[in-house]
Structure I
């Protein structure tokens with residue numbers, strides 16, 4: 001049975017149920033994606049996802065990586081005989097998008113593998129491609145080394161007062177270095193020279209989850225090298241209140257740009 005990786009919802013209702021689709025009026029019997037226009041019409045108002053809010057935060061490193069993929073595609077793709085420049089440019093963009101999609105697919109597969117392991121979901125584990133198992137083995141060894149006891153995975157948390165919701169990767173307790181209760185987020189990345197990049201918006205995401213949880217928890221980003229199986233590298237973000245204040249600023253900007261209550 002093939003592995004199924006659900007897409008992340010952009011909206012939730014007040015109880016934390018994801019809002020994916022609504023009936024399509026123009027094509028009876030079919031469904032379409034839930035949109036901002038649908039959210040504006042509902043009462044009480046749906047909650048926007050944390051990841052949607054963070055789209056207003058600039059990500060220059062990600063954009064630089066995408067540009068690099070485009071340049072590499074332009075340098076390595078063979079030019080077809082008598083191929084017009086605009087046609088070649090279109091192929092370059094298509095190849096660049098394929099590289100971005102491949103990286104995203106790998107990240108989603110790693111997430112699903114970790115979730116299946118942490119929840120003991122044997123059918124999902126058996127459905128994993130064999131190629132991902134070395135990465136999962138490294139994660140399991142890391143989990144043992146930091147004494148991670150799992151409380152929940154893919155837990156939906158809501159903050160109706162602020163107007164957002166989200167889905168955590170993992171909540172648990174870590175005995176290593178006295179970290180204690182924590183909310184963890186798993187990221188895949190092409191790590192260069194053994195030094196991963198930890199981006200500020202990751203801290204905002206985790207702080208939003210912690211506030212919605214309603215109790216203090218350490219904020220931990222867990223980076224997994226997408227190029228080779230190796231031990232995850234982690235960062236614990238200090239001063240969660242400061243990151244949450246920044247998230248609220250991003251949320252206010254998102255609401256302003258979208259004209260959303």
Structure II
């Protein structure tokens with residue numbers, strides 16, 4: 001089996017329950033809203049976005065509701081099917097074109113001069129050589145266009161505390177393993193912010209690095225989060241106030257990088 005085939009199968013396996021387990025969860029909703037808050041200034045009515053690893057289409061639907069035209073791509077046929085059905089049910093199928101396409105197949109996108117690109121919640125963690133992605137996006141994004149990349153980082157303090165408290169040190173520090181971690185037949189890597197920034201030079205300039213899940217707990221703490229709604233709200237409030245302050249983005253479950261095409 002090829003790496004692309006393995007990736008498609010891996011994400012097919014979680015597609016049916018993805019919205020229930022993450023999109024509609026308390027923690028997942030707060031994390032996604034934090035990403036939207038950062039994207040909003042670039043999501044201008046009439047603009048054009050390319051979305052990588054679009055999943056079930058939640059971000060594409062949000063963009064479409066803001067009158068943004070979207071080409072949404074994902075390697076998983078089941079994710080694509082769910083996204084298409086969601087957009088059709090919401091009445092935004094004409095605003096969004098959903099295609100089955102892997103991140104490393106961006107050369108097949110014939111459209112150019114996108115105003116924005118979004119890769120949300122770890123799609124790029126499945127890619128070994130991020131320079132290849134940057135080279136493809138260089139051809140697709142107009143000068144001055146924005147690229148938003150939400151990536152799982154190598155250091156997550158919540159993860160350390162959560163799994164150490166359960167007596168599971170191997171899982172607590174899994175992100176630090178050289179070469180990444182195997183999941184469902186694919187390799188997940190956790191690059192540092194500096195590594196991603198270097199991969200996107202010299203054509204893209206890093207504007208902002210934002211914490212997504214530093215004070216907020218990771219999504220797998222959902223049961224705990226539901227029992228502590230006031231604490232969760234307080235953590236979210238302070239994370240949003242401090243989201244760009246160093247070193248918060250370096251210690252988060254995900255970090256969101258905003259690049260500008262030079």
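Nothing in this text is a laboratory measurement; each read-out follows from the coordinates by a stated rule. Nothing here was measured: the structure is a model prediction, and the numbers come from that model. Cβ atoms are built from the backbone, for glycine too; each structure is taken alone.
Give the label, chosen from I, II, of the structure having the highest value of FRET efficiency 1/(1 + (r/R0)^6) of positions 9 and 161 (r between Cβ atoms, R0 = 30 Å, to 0.05).
Greatest value across I, II: structure I.
Among the shown structures I, II, from which was the value 20.0, 59 of Rg and Dmax of the Cα atoms in Å, for residues 33-136 alone calculated?
I
Given structures I, II, which gives the highest value for Cα Rg over 2.2 N^0.38 Å?
Comparing I, II, the top value of Cα Rg over 2.2 N^0.38 Å belongs to I.
By the measure mean count of other Cβ atoms within 10 Å over residues 73-80, tell me the structure among I, II with the highest figure. The partial results should precede the final answer.
Details: I: 11.8; II: 24.0.
Checked I, II; max of mean count of other Cβ atoms within 10 Å over residues 73-80 sits with II.
Tell me which of I, II gives -14500 when you compute helix-only ellipticity at 222 nm (-39500 (n - 2.57) for each DSSP H run of 4 or more, over all residues; to 500).
Answer for the origin of the read-out: I.
Out of I, II, which one gives 14.8 for mean count of other Cβ atoms within 10 Å over residues 65-72 as computed from the coordinates?
On the way: I: 14.8; II: 20.0.
Source structure: I.
Any idea which of I, II comes out highest on relative contact order in percent (Cα under 8 Å, 6 or more apart)?
Structure II gives the largest value of relative contact order in percent (Cα under 8 Å, 6 or more apart) among I, II.
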